[in-house]
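Trainee: So, here's a batch of structures to check.
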Structure 1
Amino acid sequence: MIKIVHPNLDKIAQDYFEDIKDKCIERAIYLRKNLEVIFNGRPHIDLKNDSLNGNSKKSLSNVFLENNKLTNQNHYNRVIQGNCFAWVGTYQNALELITDYLNDEDNLKELILCSPENAIQIETDIKHHIGVNNAGYSVISTIINKIIDYSLFNDFAYGISGELGYNTCPYCNRSYIHTIIDKHRKGLIRPTFDHFFSQTDHPLLALSFYNLIPSCYYCNSNLKGDKVMELGTHLHPYLEDFGNDIKFHILIKDNKPDKSHPENYHLFLETELEDFQPKFQKTFFSKTSGHDEHRGNINLFKLNEIYNAHKDIVGELIVKCDSLSMSYADSLKGFFPLLKTNKAEFYRFYFSNYFYESDFHKRPLAKMSKDIVSKTLPYFLE
């Protein structure tokens with residue numbers, strides 16, 4: 001796993017908040033008007049005259065209604081308590097408090113820009129503020145999802161992924177996640193965005209910038225899906241990476257005379273961390289096969305299994321390393337100034353990947369390649 005780093009990360013996040021805040025606030029205001037119409041006698045004409053898009057208003061009003069839902073904009077008189085779901089009356093106070101809370105720009109900013117370390121506490125504080133337990137929170141999440149609406153993110157996803165500039169998935173560093181926009185400024189492809197804290201369990205965090213991880217489809221949907229991630233059980237890409245604590249290693253089998261043959265190698269991730277250390281817990285969790293198989297990034301994203309599909313590249317790297325004997329490697333270093341190049345540039349040309357960890361996000365398998373070359377040719381990379 002590689003860390004998401006950008007020199008202007010805070011600005012990208014702040015710009016995103018400035019772009020999305022009005023969309024959330026206008027939804028909160030409109031839903032609050034519905035509650036006033038339902039419970040406090042506010043005239044229905046105020047719903048019709050609200051400046052929000054007509055189809056959006058119809059969709060938002062219908063979230064309260066069990067019977068006689070709105071089918072066009074002339075039916076606002078159907079927004080009455082008698083047509084509402086029973087839970088609307090049961091949680092009237094909580095619904096009023098949450099719509100008021102999310103109508104406040106400062107509250108919304110804290111939520112959208114919260115750090116991963118503070119996100120769950122902020123969500124817990126909001127639940128306490130509106131006076132609901134987990135069961136009640138689950139019920140009113142229907143309303144929260146209409147304000148903190150993840151579909152709104154589609155308008156900003158291309159811009160954010162383009163500014164971050166990550167070409168590979170942070171979770172696996174194996175799949176490309178390019179952002180490509182055509183000459184007409186139409187988005188063609190972009191990464192998926194994974195909710196580190198799941199959207200189902202944490203609806204208030206559905207639009208939080210640092211909870212949205214640009215990732216590949218395989219990691220996001222095929223492997224993670226609805227499995228739970230927490231800061232105590234998994235590495236968060238905005239906070240941590242494998243770095244030098246967790247490295248790829250190879251077991252050489254010599255099954256085939258062709259040294260580059262993939263059957264000659266078994267690839268695996270290893271660490272010198274003790275099993276009681278937090279980072280070990282968040283990556284490996286347990287070395288016992290089948291024990292809580294989704295806890296730890298290596299287990300959840302099946303990195304050992306998936307990376308063994310790339311043993312052909314491992315073989316090629318080993319052959320290239322073998323051709324650089326110690327004396328030959330030393331002589332190459334002497335030519336670098338004459339060729340107006342350096343070790344990092346030579347490494348990129350010869351091993352077809354990036355030398356520095358800060359560049360690993362630019363090309364798949366960059367960390368794996370560096371770990372193998374570093375172990376095989378330590379004297380060359382010193």
Structure 2
Amino acid sequence: MRARRRTTLLAATLLLALGAGPLTAPASAAPAPASAPGTPGLDTQALRAALAGLPDPDATAALVRVGGSDGRWHGSAGVHDLQSGRAADPDARFRAGSTTKVVTAAAVLKLVAQGEIDLNRPIQRYLPGLLGKDFRPVTVRQLLNHTSGIPAGDGLGNSFEELYAHRYDTLTPQQVVASAAAKGPEFRPGCKQHYLNINYTILGLLIEKVTGQPYAAAAAELVLAPAGMRDTYFPGTDPRIRGPHNHGYQAVRGADGTTELVDVTEWNQADRFAAGDMISTTADLERLLTSLFRGRIVPQPQLREMFTVPAHIDGATYSAGLQRFEYGGRVYWLKSGGRYGYNALIAGTRNLSRTLVYSVNSTDAKAEGMNPVAERIATAALK
């Protein structure tokens with residue numbers, strides 16, 4: 001019972017939108033999980049068990065990397081696609097979702113270190129006319145830690161069916177910001193913390209204004225290249241995932257009660273922009289985590305922003321690009337991401353004694369609950 005309570009707490013606190021959904025496995029037998037040799041500091045048996053049985057009703061594939069001074073382990077399970085049933089590619093690219101925010105935050109903080117951006121300066125000074133007269137000054141720091149009070153922007157629909165119908169259409173970041181600004185402020189800047197993509201969409205526009213480059217080029221120069229992330233890119237309006245990748249699926253229940261798995265691999269995610277439009281690999285996200293925490297991308301004075309949660313706001317857990325999470329006597333700094341068909345997570349202790357990166361091909365990646373496969377992985381890796 002105690003173990004179950006710990007697991008439930010982990011699921012609730014991580015706040016990962018990794019939901020479950022019904023799935024019928026392909027006719028061919030699922031491949032057994034592949035993994036590297038274990039290390040005494042890790043519970044490799046629990047990690048292997050977390051990946052057993054894929055594909056299952058909750059996920060079609062999973063890729064995992066656990067690292068740090070405690071030891072290293074990596075594994076994969078599931079299928080590349082349901083039609084062929086062949087083994088999942090362990091080095092596959094995937095939609096990294098909101099882990100993109102770590103790159104955006106690092107890029108902004110690096111520009112701060114270079115004297116190009118002032119964290120205490122209002123965004124209205126950098127991007128005049130972006131917000132209406134109803135908005136009080138919103139500082140760059142308040143965008144980074146989600147205390148801006150700017151409401152969410154509009155998308156191309158509210159339900160999966162609406163969004164799927166527009167999956168090849170383009171909604172620009174400028175349109176998203178304009179729709180948010182038209183609603184007026186949600187609260188006075190600095191008074192509350194509300195995690196929203198809009199903050200990082202605006203930060204992406206700030207990066208473009210300051211550097212004079214498209215966000216993708218600036219982020220690659222400032223963060224991806226120094227971290228050695230050679231398999232990571234920003235697709236923009238391209239709906240495809242270039243290079244090796246495992247297919248993503250969404251479970252859709254029909255009016256007759258049956259469930260269909262819809263292939264959602266191809267999807268134009270341009271509206272996610274600097275908040276969630278990155279395609280990466282588990283190896284590259286691990287490189288990002290370790291390079292960043294070691295101070296190789298952002299200098300230490302500015303890096304402190306990524307490990308500082310607003311102390312004056314009750315219940316605040318978000319810093320600049322990361323989220324503070326305490327579990328098993330350790331403090332982890334993490335970021336999750338979810339796009340249809342794909343869930344991702346990067347997490348690590350400040351001293352890198354334990355790190356975790358995973359990609360789970362969830363059959364309901366935008367659900368409110370935590371995906372059971374992701375829950376098993378996190379419980380095994382972080383205990």
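Trainee: Can you say which of 1, 2 returns 17.0 when mean count of other Cβ atoms within 10 Å over residues 41-48 is computed?
Mentor: Working: 1: 14.2; 2: 17.0.
It was calculated from structure 2.
Trainee: Taking helix-only ellipticity at 222 nm (-39500 (n - 2.57) for each DSSP H run of 4 or more, over all residues; to 500) from the coordinates of each of 1, 2, which one would give -13000?
Mentor: Label of the originating structure: 1.
Trainee: For distance in nm of label points 7 Å out along Cα→Cβ at positions 169 and 313, find whichever of 1, 2 sits highest and give me its label. Kindly include the intermediate steps, with their values, before the conclusion.
Mentor: Working: 1: 1.3; 2: 3.2.
Comparing 1, 2 by distance in nm of label points 7 Å out along Cα→Cβ at positions 169 and 313, the maximum is at 2.
Trainee: A value of 2.7 was computed for distance in nm of label points 7 Å out along Cα→Cβ at positions 225 and 281; which of 1, 2 is the source structure? If you can, show how the numbers build up before the last one.
Mentor: Numbers: 1: 2.7; 2: 2.0.
The read-out comes from structure 1.
Trainee: Moving to a separate point now. Once relative contact order in percent (Cα under 8 Å, 6 or more apart) is calculated for all of 1, 2, which comes out largest?
Mentor: That would be structure 2.
Trainee: Tell me which structure, out of 1, 2, gives 5, 25, 34, 25, 9, 1, 0 once P(r) over Cα pairs in 10 Å bins from 0, in percent is calculated. Walk me through the numbers before you get to the answer.
Mentor: Details: 1: 5, 20, 24, 21, 14, 9, 5, 2, 0; 2: 5, 25, 34, 25, 9, 1, 0.
Here the read-out was taken from 2.
Trainee: Assuming 0.90 is FRET efficiency 1/(1 + (r/R0)^6) of positions 153 and 369 (r between Cβ atoms, R0 = 35 Å, to 0.05) as calculated from a single structure, say which of 1, 2 it is.
Mentor: Numbers: 1: 0.60; 2: 0.90.
Clearly, the read-out refers to 2.
The numbers here are math on the coordinates, done by the rules we state, and not lab data. Since we're looking at a predicted model, the values are computed, not measured. Cβ atoms are built from the backbone, for glycine too; each structure is taken alone.
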